[in-house]
1. Tell me which of I, II gives 34, 20, 17 when you compute semi-axes √(5λ) of the Cα gyration tensor in Å.
2. When you work out mean count of other Cβ atoms within 10 Å over residues 12-19 for each of the structures I, II, which one comes out largest?
3. Of the structures labelled I, II, one was used to calculate mean count of other Cβ atoms within 10 Å over residues 20-27, giving 17.4. Name it.
4. Given 0.90 as the derived value for FRET efficiency 1/(1 + (r/R0)^6) of positions 36 and 100 (r between Cβ atoms, R0 = 30 Å, to 0.05), which of the supplied structures I, II does it correspond to?
5. Can you spot which of I, II the value -14500 was calculated from, given it is helix-only ellipticity at 222 nm (-39500 (n - 2.57) for each DSSP H run of 4 or more, over all residues; to 500)?
Structure I
Amino acid sequence: MTDDPRWPRADAWLARGDTGDVDVAVVGVPAHRTSISATRADTTPAAIREALARYSTYSWAHGIDVAELAVRDLGDVPDPDGTEGEARVMASVAGADARLVIALGGDNSITYAVMRGAVGELTDSGLITLDAHHDLRDGTSNGSPVRRLVEAGLAGTRVVQIGIADFSNSREYATRARELGITVVTRDALRRRPIADVMAEALAIASSGGGRVHVDLDVDVCDRSVVPACPAAAPGGLSADELRQVAFHVGRSPRVSSIDITEIDAQADAPDQRTVRLGALLLLEAAAGLAAR
């Protein structure tokens, strides 16, 4: 790629290394060892950073240049799997000193540690997930972070799950979601509602206690044709554009303090890197939303 001083690249913005309190802090969390499906999601944070070179820092639709935001890349948390690894993730996120922390996964297990590090007290916090799955499984894996957060003090009534897919969850875990009071917006319901309306409702529910909100962007919520690097993605999911809209909406909300981007296996991507490039765009859309606050 040729360099053009009039066309600054997003990877240069992220690598700028601003000091002091910053607007956006990015941290890589390459967790993958407890994934239900075999994955090399640990290779994805580096791949997303590299993919940022494909994009500029300017959003035409919103008239925003994210290069005006102070940004710091905190690098990758070493060996983030397991109890000690999660403690390192929590410490890294808690010490970020940023208006918005964006964590690059890694599998969906990172949602547990990233949220705990970002919001502090879970009892007055909220969670929004964009995910085909409830993530309420027993045990510790990428299928259990929501259950673990609830057990650690997060109120189920402050959890909103958007994009839950048919034939991607069991009856038992769907019952568990209902019993916990989780608000579920299925993929079928999304076909009849504008994304902006859904996100406004979700943010109102998640922030109803006055605390911070964490957002999990599990990219397997998208249609498998647009995210071939997501092992559990199914046909019929969200479009890439819909998920980009979500990233902007949550970045714009002053209640949202942290976002994670998960479940991309960079080594399983299509030759055109469509999934990894979507991950990079989600980071940029969230940053643009922050600039629009």
Structure II
Amino acid sequence: MKNTVLITGASSGIGKAAAKFFVGQGWNVIATMRTPDAESELVHMSDMLVTRLDVQDRDSIDQAIKAGIARFGKIDALINNAGFSLFGVFEAISPEKIQQQFDVNVFGVMNVTRTILPHFRANKGGLIVNISSRAGIVTLPMNSLYCATKFALEGFSEALAYELASQNIGVKIVEPGGGASGTNFGQRMSKEYAQDASLTDYGAFITRMNAIYTGMRGSGHITTADDIARAIYDAAADGTDQLRYAVGNDTPPFIKARREMSDQDYVDFMRSHFLPKS
């Protein structure tokens, strides 16, 4: 009997690449998205159910899970992929956007997870793969809200893994680096770039940061959506209890510093990159 996976945020980028990769490996796939009527590729694939799921709409979550079970009999794995990033200095981001960032990246994951858990418990097993980010390991200026949600997701996932092991349900975390190609992530982040002309005090800092990020994007460390999809599949199918899977190699000095330095040495190291020399 084929395994079945439900993937959120499968309309584009990593989610869509993962849906195609899992089907290619012989899985049934429930590819969920907010606007399934706009999808023109996945709907023509065999062993693929394209259906609506908005992580902010609990009824749509319930209906998508029921539709998947009705089509394939059961669900073996959940990939919590839906998410987006706000960019800009914290003061420029509206309270409404902050709420939306947490509603999608954190509470949305919790909503989908909570809804599927009774099905997993009834089946005496299941797997949850949460798509985090390197921003859940190290923080970067002008990315405070996204980092906050991914740090929250990391903590939630790790603690949940201990709980659900008692139910034979696995939890894993995939941590892509920034700048993945073949996704709409960067475009949406640019669209969501929060700017406030009245916050002139930040002008020099923002100029410096924009130059740094431009340099980082041009560093040549490119991870594709297909690379990440393959890592997600490996996490789902490797049969181990490994918790974290890092993908890409775009921020190695920061990761190395976080893991090997004392806390203050790490903070000083990060400040040396992002603050002007005195």
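Laboratory data are not the source of any read-out in this text; all were calculated from the coordinates shown. Since this is a predicted model, take the numbers as computed values, not measurements. Cβ atoms are built from the backbone, for glycine too; each structure is taken alone.
1. Among I, II, the structure yielding 34, 20, 17 for semi-axes √(5λ) of the Cα gyration tensor in Å is II.
2. Top value of mean count of other Cβ atoms within 10 Å over residues 12-19 goes to structure II.
3. II
4. II
5. It was calculated from structure II.
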